[in-house]
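In what follows, structures are represented as structure tokens.
Please treat every number below as a calculation from the coordinates, not as lab data. Just so it is clear, the structure is predicted and the values come from calculations on it, not from any experiment. Cβ atoms are built from the backbone, for glycine too; each structure is taken alone.
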Structure I
Amino acid sequence: MKAGKISIGIPELVILLGLTLVFISGFMPGGQKENAGISLLYQEVGTIGGVGFSYKHIDLGRGFTLSNGVAGTPLVSQPGPIEIAKGIFTTEEHTIEFSIPNLNEINTAKLEADIVDTNSYAPLTVYLNGKEVWKGHLKRGEKIEVSLPVSEIKSENRLRISCGSSGWRIWAPTVYVLENVKITETVSTGNKVTFKFSVQPEDLANFYSAKFYAPLEPKLPGEIAIILNNDKLIYRGVPNQRIFSVPFSSGIKENNTLEISLLSDGYYEFSEPQVVILTQKNATAGVSLPLKIPKDYLFSLKSGKLVGEIELQVSRSGETPLKVILSSETEKELYSGIPQPGKIVLRFTGDEVSSDNTILLRSGSIYEIGYVKVRLVTP
């Protein structure tokens, strides 16, 4: 070896070439390392599904009504014309008597009338059961609308319409001519009911799913919410079907409450409501996997910086659909179908999860599930 010269042998050349390739691959688009995401859950599963379902019916009574802000039949309807007048020699008033059959259900009451003629010399005045409830000047072509105070309404009522004197205009009295005089009401029979029911320990141990069921008469559409055990929303919407059925797959306990609320104006009549419990004693109909999401990751999910992925390894398919349900404050069915053996990857967002969640795998036939993975990845 001559002085000043460096000789590189074959071993050194191989090592140098390898380092060069590693260095280059770090900058090449195709050489980046796959992002495995943030792992939240890995669970080996095995066999799920089977036959032998049993139904348990829990009656919740004969029926109930939810109504709010429902306009009833007008209590009074008088086409007119009706003349109201007051002068030196003339006094014309109009008195209406009306009854309220269900005083505890009334929400509001209102007097309406069209002013078809008037000289507007003095104000028009409305009295309910001897108490003045409205006073004002009106012009021809205007409409009078007076909200009658519910606190002053009785089972039997007397409404009087009069007007003031024309005063110094002694040559003519004050005159109002009314048509289409109506007294209307809005009623409510209640906008919330709560039921309590129990599930036997054996049925709870073999619980598969449940549903709230009731024949329904939707007389006026409105939004309804159903909450299980004070914290799980199992339904929110506007039902319009004659048979109302709401399924849920989790959240059931030994002692339960079911709260049904009318969130807007509407009117529904439910008959023979019940909760139907589906159990399976001699097979594993499905599995429930708890999924906890740390606070920082949950914030990133809800802000859209991360999304969730659920990966299932299906080794053997069944003959009926496999259902994958994400249960949090609400339930979201992420998948329902008969998959081919292989991987299924499903996604969820921050809108569908909370800190404590459950992943439910359900099927009525046999499936072999190798594992379930949950991870968080960038969108």
Structure II
Amino acid sequence: MLIQSSVRYPVIEVVSQTPAGRLNEDTWLVMQGGPLGERIVLAAIDGATTRLTPPPLQRYLDTLPIRLTPAAYSARVIRDSLARLCAEGLFDDPRALLVEANADLGRALISLFGSLTLEGMCFPEDVYAPLAHDPRLVRLGLPVSVATLAEYDPAAHELQYAHVGDTLLLIVYEDGRVNIPMRAEDAVMDSDLKRTALRLREYYPDLSMRELLQQPEIRTMNLHNALHHNYVDEHGLPQPGQGIGALNGLPELRYFVQTGRVSMERVRLVCAMTDGLEWPASAQEVFTDDPDEAKKLQRDRRLFMGAQIADLGLRGYLSLLRQAEAADADHERYPRMKTHDDATGVLLGWTGVAYQTVV
């Protein structure tokens, strides 16, 4: 008697690319996880540009054998912590892994500052004085990362994820459908920056969108947006609805971690990626006043992105993305802060093998 069956084997692809001459502030992770090492853990981690660099942190970075920015330092601390925690097997939950990695970053920063306070950061008086009225502004000096962490359980054929910030988890189904299960926490603030830049065109009609997004007004807005990282109100109470999840060492992170489980039934691939690998939103999507049109354009963009990754793989897709970015050097078609950002992705797919068994 012949019994026909099939087996699906996991396949991993990783890309992590930065523009020439720049330090890559992204990191990534692929490991075995679970009690018996039967699960696959994957993560994309993006070091966010630090608004203000505290002198004690800079002195420490200057002692390292390799040159690191605060963003790259943060991303590497988080990656190394996640790797250690997965290897030790003490946490069986992606959310707990992110929370504990954030605590590791906090402990590393306390060893430099003495405490996670503005006073501990030892800023010069001209920097400290404008911030001293609000202790929440300590967030402007903390090195920050955002991350998407996922664990695939082959026995349950299920993916469990934990997420903070503007990295994302892309799920592409066999029929071409695309799912990004987490909400985009910083979409409103990012849109506000770009809409402000568009309004500046009234005063600077000869400047490109790339130049408008570098104006002092935009830089000031972006500086103070850091206040929303693991945001608390004036009473110190966390406000997830108003804030952005960020791995910055502050314990309030635990209120901002997004989590979920997704069945991998009929899934072709999943990809954890930093925002630099996401296909950028068009000017029409960014600036439309019609919410329904914006949703449709976003949906179409993500379907395109999923189809290209499924057909070309991450390397082929990244090449296509870089070509589109280079062709839009003035950022008019795709309004964005950088022409090319660090782009990192970890793709988990499956290849099927059919076989027959004689019984």
Fill in the blank from the handout: Rg and Dmax of the Cα atoms in Å, for residues 137-192 alone gets 16.7, 60 when computed on, of labels I, II, structure I
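For relative contact order in percent (Cα under 8 Å, 6 or more apart), the calculated result is 23, so let me know which of I, II that is.
Details: I: 23; II: 28.
Computing relative contact order in percent (Cα under 8 Å, 6 or more apart) on every structure in I, II gives 23 only for I.
Thinking only about distance in nm of label points 7 Å out along Cα→Cβ at positions 113 and 257, which of I, II has the largest value? Show your work: numbers first, answer last.
Working: I: 4.9; II: 2.1.
Going through I, II one by one, distance in nm of label points 7 Å out along Cα→Cβ at positions 113 and 257 peaks for structure I.
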Fill in the blank from the handout: Structures I, II compared on percent of Cα pairs over 27 Å apart: the greatest is I
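To test your reading of the models, identify which of I, II gives -2000 for helix-only ellipticity at 222 nm (-39500 (n - 2.57) for each DSSP H run of 4 or more, over all residues; to 500) when calculated. Please list the in-between numbers first.
Values: I: -2000; II: -10500.
Only structure I yields this read-out.
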